[in-house]
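The structures considered in this document are given below.
Please treat every number below as a calculation from the coordinates, not as lab data. Please read these numbers as outputs of a predicted model, since none were measured by experiment. Cβ atoms are built from the backbone, for glycine too; each structure is taken alone.
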Structure I
Amino acid sequence: MSPAAPAVRIHPADSVAVAVRALITGEELVVAGERVVLAEDVPAGHKLALRPVARGQTVIKYGFPIGAATAPIAPGAWVHSHNLKTCLEGVLEYSYEPTSPQRSPSPEEPALSVAKGRGGQGVRPTFMGYRRANGRVGTRNEVWILNTVGCVNHAAERIAREGAALFSGRIDGVYNFSHPYGCGQLGDDLAHTQRVLAGLIRHPNAGGVLVLGLGCENNQMDALLELAGNVDRDRLRFFNSQDVTDEVDAGLEAVGQLVAAMTSDRREECPASDLILGHKCGGSDGLSGITANPLVGRIADRLTALGGGVILTEVPEMFGAERALMNRAVDETVFRATVALVNDFKSYFLRHQQPIYENPSPGNVAGGLTTLEEKSLGAIQKGGRAPVTQVLRYGEPAATRAGGLALLEAPGNDGVSSTALVASGATLLLFTTGRGTPLGFPVPTLKVSSNTAIAAKKPHWIDFDAGALLGGAATMDQLADDLFTLILDVASGRALANNEKHGYREIAIWKEGVTL
């Protein structure tokens, strides 16, 4: 695309373009060789018609249908909720038609380049990580305090706060992750809580873990620790608060023991293939599928080509774009698992008598996204062209050395899905956004903005501006090189993500079942 282009057609087959800036009635544009006169104002990030669309005819974006016109649409007209509707249905049958994986093109689509930055052009990149006894590699060496039940949240917070002050400078930090669950939970609700906590217990960014219980909760300590599996017991402490005189004193003693075990830990040079990235979008706008998401897709391509792993979740934001992922499955077993992942989530919606297309969110709509198909086609670009090698159920750990793209069962909710990525083993998150959010999670969470305006307005939220592509300040290759270098620097501890600098660290657990 040319510098400061007013609108972008993403795919040659598209019947719409996306406004890069606010467009006004009567303005004359040339978009991909097509001359269009604006019939009405079009906000930035929203769609304008490039050719006539009859009522009932599908509108094409990213080279795929994103819905059907509910009224005739003239060239130059604003295309949005007033004249476009979803075509999504319920549970579907699918056939495996493996293809060479393709990502919907971004405004610039040059060939993938080898990472520059640390190590130089053509040298396989590395980072400085903490290699654990089980072979997994962390990007931080922290003590994590996890509670089995919300009743002990305050005690966990006190232990973390006082522990951080006592042991400052000896490790990378002491943090607790509060939640309201664990008491009176049954069925899937209890299982979800346990799976997420178990995933955090075995996470490689936690050089030491203290599990704080109460004693009478449904989420019993023994069952949780058994689910966590083979954990280095030298790096684990646990007790129920009802069994000790002062839970804060006991907790601080346990943290001191963990810090003593961790102080000999040192970063060592590790290949980039030891990274597991979690890719997430939140507060998306109409530019997310043009800038930030394709950029993060480039990172997925680059890391998986090196043998590393990327996890993609937000299953409802695959609806309407699921075939593109299914046919990238490495074999029919993975294909069938992907079909089950998508249809099971649709059944979850239907079981609760909710439509499967109840998305985009109000913020997404204000930013220019109209239908779930449109949102999904933009969202899956965060997975690049990487082959789908794993399908993970909620809380299931990603296989080491599997590489490729893993699809993870979790909803689109920012807190729940980001926590799920961490619980499955992601050691750093890339979080794309067009509207902005301050959220941060247990691991470094790099926010990648789709537009420069939000990056300038919220520099304490945004770590990287993909909007530079729109003004012609950088090419997609240049941005990919710069972002990959930033990832390696943050993974190595040479830099901190904004969520770490400003103390944004939290978890959220998927609640689906029964509470007594």
Structure II
Amino acid sequence: MVASAIVTGFLSGGSSAGLIALISASTNRGHNSSLISIAWGFLGLVIVALITNIISQVMLIRLSQDAILQLRMRLSRQILASELSHLEQLGNSRLLATLTEDVQAVANAVYIVPFLCIDLATVVGCLVYITWLSWLVLLILIALMVVGIGSCQWLLNRGGKLLALAREDQDVLFKHLGTITAGVKELKLNYQRRQVFLTKNLQATASRFRHHNVDGLTMFATTTSWGKLLFFFAIGFLLFALPKLITISPQTLSGYILTFTYLMLPMDNIVTNLPQVSKANIALQKIESLGLSLANRSEISTVPSALKSDWRSLQFNEIIHTYYTDKEDKSFIFGPINLILHPQEIVFIVGGNGSGKSTLAKLLTGLYVPESGEIILDGELIDEQNREWYRQHFAVVFSDFYLFDELVNTENTDLDIQAGKYLKLLQLDHKVKVENGQLSTTALSQGQRKRLALLTAYLEDRPIYLFDEWAADQDPKFKEIFYTKLLPELRERGKTILAISHDDHYFHLADRIIKLNYGKIEYDKHQNLL
């Protein structure tokens, strides 16, 4: 498709140059017979130029939009295939800036690529016509182009560096903009914090972003104006200097003038769109750097086989996970963890803030890849080849859960009916309905949203359930229902329940309690779990 688009584009440009040649020839011929033949040639070239122009643009538009689609999907797949710990280090702001601003910058440039190709083809065709008129004039023109391109390239490089700095500022700006939405309540309640955030953080970053953008775009604007000046200088050179240097006929001179006048529009388009291309180049570099970063920490993608619903034991032997931070020289080591889980038991995971409960949850579910140690499910070692399969054994509601408005369970033919029963059990049937697997609304209170997340976990019907502070947002009545009714019912269905909790009033309902302290499991004096 690329080759076809290029060929048709150059045919279009060549036809346009041929039209210029015919127009120039018609002004120097007075015989009717010559004019009639020129007119037929003119009509043929117009048809060829029109058809090839349309074909080339359609091909390049399809090609460019396909490229943008593939780019978005490639980035999305790379993000989802990357290790969770690496994504957390990169931060949501950088990922979001790449998926939105960078991809959009590339999309904007890709949109103008077909038109730039046509303009370039037209310029090349006109240069061929100038070559046909005079080799000497072409050499002079090439010398002018070398000077013009060299000076414009210096300005473009300078502007590109400034825009690259602006793009780095944009990552920080996205972080601050995320603070506005995520921390709006706290900012409203604290005037001093709000003023510090607005002036020291947001305004300072936005001003730096604006400064680099203004300077970079000024360089591009200067390039555009300088390119136009050089173009008019070339026309002036043809009009006033060239006849003094070489002998040239008025007809040939008029051909040059007509060609250069026709070239003004495509050349102006090319120079004007250079900033878009430069922005896209910077965006592509950011996308590629992120892509390489994700690729280095990507996991093997495999199609999981059938789950082990009748599993017997899940062992964690000497599991260690290390936190590395850019701002601190020291690191926090979680573990070593030795633990065995069995079917049909309720296990409470307790401990103070920062003791490692959420980290243990991510290690248990396979979201974090341990740096050392072994995870063994019924004698089968979990590694990169089967980690995807291992994760499918867990249904999880995290404390920072995301609630999807569509239920997914291809094996459940009575999804709506079963979801309706659970909605009644969770006391949400008066607010939420399910039709064709679609929730009627998710605009509920935090506690009710957590119940909907629990509904999703129920319908997934996995062997092991993990709840991360699930009852923290529930009222006392429903909290009691959760601990005294819902968890035992899940156990009776053969499920294993891991519950991170601070509700010590219900600890007596657990079969076992795992207490964490500074990343390690505490034991009593007999080496039993506390």
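Here Rg and Dmax of the Cα atoms in Å was derived from just one of the structures I, II, and that gives 34.0, 116; the source is II. To test your reading of the models, identify which of I, II gives -8000 for helix-only ellipticity at 222 nm (-39500 (n - 2.57) for each DSSP H run of 4 or more, over all residues; to 500) when calculated. So the calculation was done on I. Tell me which of I, II gives 20.6 when you compute mean count of other Cβ atoms within 10 Å over residues 277-284. Computing mean count of other Cβ atoms within 10 Å over residues 277-284 on every structure in I, II gives 20.6 only for II. Where is Kirkwood radius over Cα pairs in Å, for residues 69-236 alone largest, in which of I, II? Between I, II, the highest calculated value is found for I.
Looking across I, II, the calculation of relative contact order in percent (Cα under 8 Å, 6 or more apart) that yields 15 traces back to II. The greatest value of distance in nm of label points 7 Å out along Cα→Cβ at positions 213 and 317 among structures I, II is that of II.
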